[in-house]
Structure 1
């Protein structure tokens, strides 16, 4: 789980957040395979469990980041959606 969340947390809200996230996740979990899929499932679990960690109403950047996790095609594929 550390790999999955650390890659996303490195720069959650910056203009290059997704670029850094993709690069770190690829470096630590690979471009494909079971390790990467596991990391993406862990990322989804974090997104589900922590979406309202800071704002019960979901009015913060963290909530949006968690929602965007589930909009990523590779996360959806790892979840079988």
Structure 2
């Protein structure tokens, strides 16, 4: 489970961070997350939306991040 926390100023996305992350304590998942999440956060800020490219080799993390980001932006009306 992964949830994203967003910070906005007006309609501009100013920060994207992980709210919660539960990868079941799996070492491989933790390694992938540590690598992929900073990249996904940068992609979200650059795109100013949930329309991100994702990270090769981290398809589950990328999909969960994008889905959570989309939900957060929708909740904010963006």
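Coordinate-derived values only; no laboratory data. Predicted model only: the values in this text are computed from it and were never measured. Cβ atoms are built from the backbone, for glycine too; each structure is taken alone.
Match the computed value -20500 of helix-only ellipticity at 222 nm (-39500 (n - 2.57) for each DSSP H run of 4 or more, over all residues; to 500) to one of the structures 1, 2, and report its label.
The read-out comes from structure 1.
A value of 15.4 was derived for mean count of other Cβ atoms within 10 Å over residues 29-36; which structure in 1, 2 was it taken from?
Of the options listed, only 2 reproduces it.
As an exercise: semi-axes √(5λ) of the Cα gyration tensor in Å, calculated from one structure in 1, 2, equals 22, 12, 10. Which structure is it?
It traces back to 2.
With relative contact order in percent (Cα under 8 Å, 6 or more apart) computed per structure, which member of 1, 2 shows the largest figure?
2
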